[in-house]
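**Student:** Next up: some structures, all given as structure tokens.
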Structure 1
Amino acid sequence: MPEDNEKLADRMEQLGIGQAELARQVNAEIELLTGKLGRVTDADVRRWLRGKTKWPQDRIRLPLERVLTASSEDLGFVPRKKEADPVHRRTFLHAASGSAIALGTSGISDHGRLGISDVRRFHQDYVANLRADEAGRGSKRVENLAVELASRIESALAVSTASTRVRNMLHRLAAEVISSAAFASLDASAPQRARVHLDRALTFAGLSRDSEAMFHVWNHMFLTSSMRENHPEAVAGAEVMKRSSVARRDPLYASLGHVRNANGLARLPARRSDALRALNDAERAFARATEQQRPEWVSFYDSSEFDALSSFMWTALGDHGRAEYCLHRTLASLPDGMARNRALYTAHLALAQARQGELELASATGRKAYVMLPSASGSRRTTNTLAATRNVLVASGSKAPEVAEWVEESAQWI
């Protein structure tokens, strides 16, 4: 009974090539060699994988080597003695095309072939940069590393061959990487720079044909519009998010789309009831979400983030008491290691307290937020929120020692 060809299966997995696609690419190579389209089918590929075909014919085997960039022996095939002669191999190549075609025994092309291992390598760099961003290690540094990584992925795609699956995976990864650069720009309060990144990310997401990558871009488009105070545009972006195919499939994405919509609507005139309805839709969708494998970027959206985004909506509606309540919930459940977010939400807590007249408490909370903020973070969102808190305290005219001390102290770094 023939044994399965595990070497062939491993190489296909490594390159991200399925049975039907392998047949298609082999047929294309046969046409390049012979001038006639090949007739290999996925059924033929299954015979190779099951070990039923030990040694394919030259006209199939040699194109197969070119597609998988490996010798037939390395692909698990066992040569017949009469066909092991390299002269026979060269004779076929000359007869097929009229000229010698250089095929080394390794089968590797000049620029190489991208596979799953390359996707994983780029992905590891992406995740490392995400962790640096969460730890507040410098928004500009994170942005620059993301731009550099996206350029490396784009260059690899330009000079190498890859299966459709691997190419789509790399385009998706490039979209996610450059979206993280956009978010770093937003953290530095640079929405114009973020928009440039997002235009590039939109191209990558389109090439990937991946709805989650497209959702990621629109999520940051919403934030960019909000930071520029173009709230009608932000609401339109949130509408795209909540009606996307991934939001229809996964309640977590639907919830994020609805809560973004709630925040946009809360900043438009006479849309309070619509904002509250959107927040209710977000809460119900969030309750339906289940644990499952999702891209790393969306892992930020947990219960603590839901409460934080809810607090922003209540702030926009002028209900600072509810905003404070949500922020306390956020800080109580925020995962360890989220240094930048902890400082940011503590700063928002100080602002909510100041707007309720809790001036001394707001001063203490503001001081705590600044101490929390990593010195190299470059998070202008946090320092801008603390500046807003200070403005409220100054406008109050309070002479309380705690307030006066923090107003003077904060003048040095705001």
Structure 2
Amino acid sequence: MSEGVEALYLHVPFCVRRCRYCDFATVATHHDDARMLAYERSLERLVGQAREIGLLGRPGSAYVGGGTPTMLGAEGLPSLVSAICAAGPVDELSFEANPESLSDELLARAREAGATRVSVGVQSFDDRELRGLGRVHDALLARDRVAAAVDSGLDVSLDLMCGIPFQTLESWRSSLVQAIELGVGHVSCYPLMIEPGTPLERMCESGQLPWPSDDTEADDMEAALEVLGQAGFSRYEVASYARPGKRCAHNVRYWTGVEYLGLGAAAASMLSRASYLLLREAVPALAAPIDDAVRFRLTICSTTDELVCATSLASLSFEVEQLSEREAVAEDLMLAARMTDGLPTPLIEHARTTLGSARVDDALANLVRRGLLERGSVGSLVPTHDGWLLGNELYGALWDLASDPSQG
């Protein structure tokens, strides 16, 4: 019997303009687009139905992402926050924001409705870098809106991006310092990914913008560790830094195997078998679970316009990936390796039982010998400095444990 998921994600796809690097599920539109109100009301209905069928038990964390959720305005976003809070007690409720749509009124009303945290997409405090990315805001507006968010009483996270065209190590360090000076409690540092088919890729290929250098990524991440560490931030995940007590609880749930429900265009869910069967009662078109599946990863395939008109969960279409227990455990090992807390002893013991003790012990010992993992507290294994820098090698070796040697 499912007790309901513990985390909720809602995707709001609307933006004033698509950034040049963006390949997310977003829709560029204007602030008075009537679809946004209809979409927000649709999300409220879907959250309400998920609660009614018992799929949302106690959603201890919720995250409204995008896109740009603050495009919903000082009426729409607080209404959505209220609907989330009505689904059950929420200890942490975050929403993403871009500076150009983050008004003082919205901040105040979102907090009154139950929001506890805002994540501001700044990316850089350098105007030339922002123009290269195609961002709508400039550095002055970013500083003003981040300061307003801090003053609002919400916990504030700030997204910064390295490996940007025109960026230097000095300008990157300057953006980090400005984030610290603004008083935020959390900073996420992401290397720019130039995705195929994006305007940024075309502009770099044509010479309109310089290609970022792959060689700078490690230097930039080292600089983030140094600058933020000296200011009292601790890295708790490969790209996430927080002051004491300011970790993002919702994101930690993604990395520690807690099931979550995602609603909205292209939103992803990770459900247990019991929760999947509960959802399938409401959405009979979902595929029947295979015998050995214990974890279900779902992605909503419905378009934004279809979401606008959705009257129930059964109105949605999904892609479903079904994972065996072997795959679920290997996935948990891989995700845990993104965290400074690393692989806890209970997870290692579960992996030994599920995947074979000799196989797991050999794989982990090999990663220790290679200098990617090291012994932590109470039997845990944590990423080393090289483990952070060579994350893909570490994660890949752990995911390889999902394969069944008897089938090879």
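**Student:** If you work out FRET efficiency 1/(1 + (r/R0)^6) of positions 212 and 316 (r between Cβ atoms, R0 = 41 Å, to 0.05) for 1, 2, which one comes out largest?
**Tutor:** The structure with the largest value is 1.
**Student:** To continue, here is another question. Out of 1, 2, which one gives 15 for relative contact order in percent (Cα under 8 Å, 6 or more apart) as computed from the coordinates?
**Tutor:** 2
**Student:** On to the next question. Check the numbers for distance in nm of label points 7 Å out along Cα→Cβ at positions 140 and 156 across 1, 2 and tell me which is largest.
**Tutor:** Once distance in nm of label points 7 Å out along Cα→Cβ at positions 140 and 156 is worked out for each structure, 1 has the highest.
**Student:** Have a look at 1, 2 and say which one yields -23000 for helix-only ellipticity at 222 nm (-39500 (n - 2.57) for each DSSP H run of 4 or more, over all residues; to 500), as calculated.
**Tutor:** Structure 1 accounts for this read-out.
**Student:** Let me ask another. Matching task: 16.1 is the computed value of mean count of other Cβ atoms within 10 Å over residues 4-11. Pick the structure from 1, 2.
**Tutor:** 1
**Student:** When mean count of other Cβ atoms within 10 Å over residues 52-59 is computed for each of 1, 2, which one produces 18.1?
**Tutor:** 2
**Student:** Here mean count of other Cβ atoms within 10 Å over residues 36-43 was calculated and came to 14.1; which of the structures 1, 2 was it taken from?
**Tutor:** Structure 1 accounts for this read-out.
**Student:** Right, here's the next one. Matching task: 32, 30, 20 is the computed value of semi-axes √(5λ) of the Cα gyration tensor in Å. Pick the structure from 1, 2.
**Tutor:** 2
Only the coordinates and a few stated rules stand behind these numbers; no lab work does. Quick caveat, the model's predicted, so the values are computed rather than measured. Cβ atoms are built from the backbone, for glycine too; each structure is taken alone.
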